[in-house]
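Below you'll find the structures, each written out as structure tokens.
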Structure I
Amino acid sequence: MKDYSLLKINLMGGIVSPGTLQYILLAAREAGVREISFGARQQLLMYVKAETVRGSGIFDLKNKLDISNIDFEIDTDDFPNIISSYCAEEVFPTGQWISEGIYKDIFDGFDYQPKLKVNISDFQQSFTPFFTGNLNFIASNTQNFWYLYVRPKQTNRIFRFPILIYTLEIPKISKRIEEVIWNNPEMDENEVYEKVIAQGEIISQVIPEDLKLPKFSLPYYEGFNRYGDKTWLGIYRRNETFSVDFLQDICDVCLDTKVGQICITPWKSLIIKGIENKHRSLWDGLLGKHTINVRHAANELNWQVEDLSPEGLALKKSIIREFDDEDVRTFGLSFAIQTRSKSEVFGSVVIKKRNIFNGISSVFDIYHTIDFNPNTRELTLFEKGVNKAHVPEILQRLSKRFYAISSKQEVTVVKEKERKSSDLQLIKVHQCKVCFTVYDERFGDSVNNIAVGVKFADLPKDYCCPVCEASKEEFAEVKVDALLV
């Protein structure tokens, strides 16, 4: 019998109130827990002595959570959390119509625990993933309507639902689709739609245009940051664990200063919004008390490792050390490490461990997404069978390839714009070489009584510039932007 069990608490949408978190932490402390972690799907994770959760110990953690109606799982993952981009709302403004209130309306509508992974995302942000779920709701340009991309469980097949879904219908349609495809992952997408709609109409709209996702750019999500007249604080921990003492103090300061929620990000960090400037010193003091650093390098924040993976974290740290030594640029990239075959990670560069010789040894295969956007799921192999010691070197080569491709794409875009500009906007006119006055047949010359439409060649021989009176021979043919004439 194992000594420890993994207890998981889903924090819907990545939100928890300071009061609820404080209650969980007190119960965890009584059970002997000193550190907890947060997962990529915005869950709270802790290892607890097995007898504690089975109820045979002095303190029964399970009953404590049951009494407070806090949903949890022990050594299972039957109910993956509903994740959202709520944590990015306001702190990374997008100008999109979605708001914190809309997210909460959606969360309140879920009266069941989904067995499928549900993602709810603002399409303008690139902080949280779009397609790591089975049901991926992405806000459209039409207010209060969402695209839905379905990925049946245990498949890489993804299809777009043929209508836009109204905000308050998201919980209902999620439940219907789960019931339809749970035991039929290979069901045809048209059949899925027909079976879902057959259960009753839903508020929807036709899809007016294809979804256009932003170019991936991970914002810096740590430290104190001003927005409006308030401040938000991002906290990242290098070992992806938070002490119970530190989190309890966070809850205390939140409650004392009327901060109503704590956000968990898919990058396993915390974001605390709504800090008033007069309370900044309290947060500075709290970070100082626990010696918490909140200014890690950006090339350390753009990584995702599997939940509770010491091996993955160790590899990440060794790669980052070498990146620092070689001063490697990684802006625009995100890296993911997969050490377990069935786990899911999010990144534009994916490092996958592969066992060889019946598990006696292992190597790493390095992939990248087709366009280096982590939200696209199609991977292409860059290097196969890499020894662990050589992984940083291969990643440096891949980073250089990314920048080379990006530079070529940018040059191509610029040249294409110039070509179109030349084709569509440049016209031939005649310009005086003395004073640079332009004769354009589209407008004629009212000073010299020349009508609209008279070509320059048809002007009288004694025509002269209306400004400086230079002769017709002093005009030269030039190409100019039609909009500037």
Structure II
Amino acid sequence: MQQKLWINGKFEESQAYKSLKSPYSHEVLADIAQASAEDVKKAIDAAESAAKEMRSLPAYKRAEILERVVELLKEKRTECAKIIAREAAKPLKAALTEVDRTILTYQFASQEARKINGETIPMDGAPGGEGRVAYTVREPLGVIGAITPFNFPMNLVAHKVGPAIAAGNAVVLKPASQTPLSSYKIAELFAEAGLPSGALNIVTGSGSTVGDVLISDDRVAMITFTGSPEVGKSIRENAGLKRVTLELGSNSAVVIDENTDVRKIVPRIVAGAFNFQGQVCISVQRIFVHEAVFSTFVENFVEEAKKLKLGDPLDETTDVSALISQADVDRAQSWIDEAVKNGAELALGGKSTEGVLHPTVLLNVDLSEKISCEEAFAPVVHINSFKDFDTALHSVNDSKYGLQAGVFTNDLPKAFHAANTLHVGGVMINDFPTFRVDHMPYGGVKQSGTGREGIKYAIEEMTELKLVSFHLN
């Protein structure tokens, strides 16, 4: 199968194609179009033209288009999940959950499309403002350049496309090279739902080729990117006056206080660590447990992790499948080996089978080890003990990242203290840092990024505030 580019509401040929293979079976899934710089400019041309139509499209019509996409996704739920499972090696049950979240994300977008508003300004609050009435409105930016990762190839696309369309913008989307088929499917659904041609364009290919054009073209008003800190920094440095939203890396931590019922929380934290092979921006990577419950927690955690089934992502019983590439397996394996060599205890895993890295648990890892201070993006966690609650909070903050953190405690003052102390974008009290619902504000500090997603908050990023003032005298 040849997968062509999607430009101006139709599939367009490209001069070059590249085979897309399953990370698990290595079968060829499709030959994917590789956009040239001229192809990307053509997509921007289409978006620029469509942006004029989108700007004048009433809010209720934008909402109705998004509602129709929701209904189409419901009809094609299993088909969409299988696309994700094949191209990303995401276990089918996790892929089905992603489609369900994608449906909700577009539902939230349709609701927010009807609620974009401004406010009145009391101009007479300042001398000289008498006799004036003023109000603000939010207007679309125009063309949004969206760059998405492989790990949530439908829902993270929805977090960029949904608010952009809701706000009346047009989009040029560059999906991850390993997971383009999910995006092309969404483009077809939007076309069927009645989205104006050119309002959503999909260009696949080299990140440098596509990204460089999106960043350098002045017609693109904003770049919204989810991916690595290195690429995010480059985008921000080269984007000029464009708006930029960046959702970057993390090594999310959870703190477990001495008064916690560890047996009750272990299954949830295991899920947070190993769902989709740990390839989640807010996957649990660092666990800090009070010494009073450390042994009990470790014992229960390891036993729960042993229950996970490894294998084919299309098998509905599979929990953990192949990492996105063999290079990622090799990288994670080297970090594990290095930590063990330097004194960490290997309590579980530490090996791989045909691209599947076994769920791995390390104990008492030095916090300077890569497996602790870098983003693992693999099914690997380390569990360290602590005596003092503040020491644990300091260990969480002692990171270049700051996306989300979790704290389990039954001590209310400690909970508020943690919420005030932790330097992250979101603090989850009595929950794991992997918790996210799709309408909440989501984003990080430090090298975890800038700006916020979550439909309402993304719409604020994707609109311009305009003041209108009437002099009544």
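Each reported figure results from applying straightforward, stated rules to the coordinates on display, with no laboratory input. Keep in mind it's a predicted model, so treat the numbers as computed, not measured. Cβ atoms are built from the backbone, for glycine too; each structure is taken alone.
Computing distance in nm of label points 7 Å out along Cα→Cβ at positions 235 and 267 gives 3.7 for which of I, II?
Matching structure: II.
Could you tell me which structure in I, II was used to calculate relative contact order in percent (Cα under 8 Å, 6 or more apart) as 11?
Matching structure: I.
Could you figure out which one of I, II the value 1.29 for Cα Rg over 2.2 N^0.38 Å was computed from?
I
Match the computed value -0.72 of log10 I(q)/I(0) by the Debye sum over Cα atoms at q = 0.21 Å⁻¹, for residues 403-442 alone to one of the structures I, II, and report its label.
That value comes from structure I.
One of I, II was used to compute helix-only ellipticity at 222 nm (-39500 (n - 2.57) for each DSSP H run of 4 or more, over all residues; to 500), and the result was -8500. Which label is that?
I
Here distance in nm of label points 7 Å out along Cα→Cβ at positions 187 and 331 has been calculated and equals 2.7, so which of I, II was it run on?
Working through the options, I get structure II.
Of the structures labelled I, II, one was used to calculate mean count of other Cβ atoms within 10 Å over residues 139-146, giving 18.6. Name it.
Here the read-out was taken from I.
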